[in-house]
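As structure tokens, here come the structures.
Read-outs: derived from the displayed coordinates by stated rules, not from any lab. On a predicted model such as this, the values are computed, not experimentally measured, just so you know. Cβ atoms are built from the backbone, for glycine too; each structure is taken alone.
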Structure P
Amino acid sequence: MSDDIQKKIEEIEAEMARTQKNKATNYHIGTLKAKLAKLRSELTNGPGGKSAGSKDAGRGFDVSKSGDTRIGLVGFPSVGKSTLLTTLTGTRSEAAAYEFTTLTCIPGTMKYKGARIQVLDLPGIIEGAADGRGRGRQVISTARTCNLILVVLDSAKPVTHKKIIENELFSFGIRINQNPPDIKVMTKNAGGIGYQEMVKQTQGMSADVARVVCKEYKISCAEIILREDVSVDQFIDVIEGNRAYIPVLYVFNKIDAITIEELDILDQMPNYVPISSQHEWNLEELMEEIWHRCSMLRVYTKPKGQIPDYDEPVILHAENPTIEEFCNRLHKSIIDSFSHAWVWGRSAKHQPQRCGKDHVLADEDIVQICKKV
């Protein structure tokens, strides 16, 4: 069965390659892309199986979440993931000079700026991981649960491995360093397909393309609103409804084994940090990048009449977190009895400032919550 699906995929890819891309062929290409996405989903999960990313599709390793955020180490065998885990967390993960030393997920915890960050050392993946080769599905399913993925690459051969890993993550529904497209698809009981463009579409989307994609997914009645310029692939991602949008940082390990000239070439690549986990080179920059990519900030609590608790900050992940989100992070019942808060720090116009629940906090603010009398 999988051979038949793979053959159909190759036929569609070949047809897409020889089809000239212009306005006249947008409808045909949209049809092909929808068929291709469905076939790839079947190849990964089986006919009628769960879509990539559902709870039953390629179960991950059974590792309980802990700490304030979770990052996963993904890469080929023998690129130094286990050594990096040990260096960052002190957790011993067996390392050796042969492939597939790590056969299961090894968790560790590191502390940085008061945050407890769970680090998962995942087994090395190989080409075809998304289709089940090795323990690929387990590895990538676990990676989907992370706030940040560190793709660990050997600095001696980063480009080839980088492309293969990106393809495997993409095939399993992970969209790296992307935000979810601003598309609204609301199914309804009758009325056919309604289509609205809030901005001009320049990447091939149109009412006809939207309808043919919906037809492929057996959606006959829906209201579609495009609030930004999107591609057909992004529209299909929304229709599939199971994509994970996760930030990725490329960690080029073993820089002690390459020349300065080679390091200068690597420096042209975006979203990367060069390190040597064995010699502990440049780990501080790596930690700072992890902090930044996870959008973490610290807020200190101050009980009335006491000094702030600087040892255990509350870690928030939102870009512009409010006092309401801060309260919910402490306990969801707090906001029900919330009256106001006193805030010290960069977000306050004066020290302290009386604020409501919609006040936006900044890193290292101090907050005292006052309840209704």
Structure Q
Amino acid sequence: MSASKNYRWRIAGFYFFYYAFVGMFSPYWSLYLKSIHFDAIEISVLMSIQPVMRMVATNVWGWLADHTGKRLLVVQVAASLSALFYLGMFVATGFWAVFLVMALMNFFWSASMPLVEATTLTYLGKNTAHYGRIRSWGSIGFIVSVVGLGYAFDYVAIAWLLWAGLVCEVGILIFARQIPKTEVLAHHTDHQPIKQIVLQPRVLALFGASFLMAVAHGPYYTFYSIYLVEHGYAKSVVGALWALGVICEIGVFFLMPALVRRFGFPRILLASFAAAVLRFLLIGWAVDWMVLVLFAQMLHAMTFGSFHAASLGMVHEFFQGRHQSRGQALFGSLTYGAGGMLGGLASGPIWKNWGASALYSFSAAAALLGLVLMWWKLRHMARGQAAAA
């Protein structure tokens, strides 16, 4: 029992620093890029590097992990090289220099999480509904990072962001060497090519809808902080708003075991997409109404928290045995990777030519399409789970 508890803390430590890095990057990196005089198009391109690498790199690393059977070694090598290339940000200032450093750093940084997700879910075994309680430490890391930096940047230059990122990279590297080794159990689908699993209608529907959810969030991660600052919000308030969303996300993570028992993964996903439509409309059209801005951030509990836990749970059900790492990698690359890239790249031109209201209406439309796809293809799964309950 003590060893199991120890292992959970080791995994939790990795999540903490990994998402502390996200808390440094997502709200503030665009502000840093703006501070070194990049324009909206250049910022949207640079902010899209991370999802591009999630799309490309995760498949490479997932294949390598499953092919060699050395999942944790791949995580450790990737964490080491990510930290090494991150150091280049301290000397890169021109667009192409920053582009190169971010591409190299994110190629290795993106490798770790799908493999750690597979490790965590394997470690939990039949208790995958409890995934959120370990993952919540990532949300705590995000909050510490986003709130602390938000207040700090009211007093110090945004350039100090680079040092915060380095601390996170070192933490990721330390805990990458502490994650416990897990045994991948044999499964009857091991002999099947992974393509045969991916092409199942329910899997395609999940991947397609999740891709659209990531597209919807692209403008949020690219321009939300700039949007708030331009409407008169202090950076400390911006940080607090990001943190509010993640605090609500933590609450949902702890409730997930009960929610899964009551509703099942498909119904939770349907509710998450509906919440995303409302949330992005509020962001786009009610930015001057603080109460509605707060409510929109509280909906992050559903648009990311319940969505992320439920979608990963379904991926773990679909991809078993030797396909676990590649299944998580494919999901990450085709959804957060390709979807985040499209949403991020579309953000710059829409923001520049039509403004923020149009941009976040685009997000709401993408989430609505995801909702329609989920309802069309996965509603029968929800009924089946409800009948079995």
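Looking across P, Q, the calculation of percent of Cα pairs over 28 Å apart that yields 41 traces back to Q. For the structures shown (P, Q), mean count of other Cβ atoms within 10 Å over residues 154-161 is largest in P. Starting from the value -27500: which structure in P, Q was helix-only ellipticity at 222 nm (-39500 (n - 2.57) for each DSSP H run of 4 or more, over all residues; to 500) calculated from? Source structure: Q. Among candidates P, Q, the computation of relative contact order in percent (Cα under 8 Å, 6 or more apart) that gave 14 used structure P. Once distance in nm of label points 7 Å out along Cα→Cβ at positions 122 and 338 is computed for every structure in P, Q, the highest value turns out to be that of P. Here Cα extents along the principal axes in Å, for residues 10-217 alone was derived from just one of the structures P, Q, and that gives 56, 33, 28; the source is Q.
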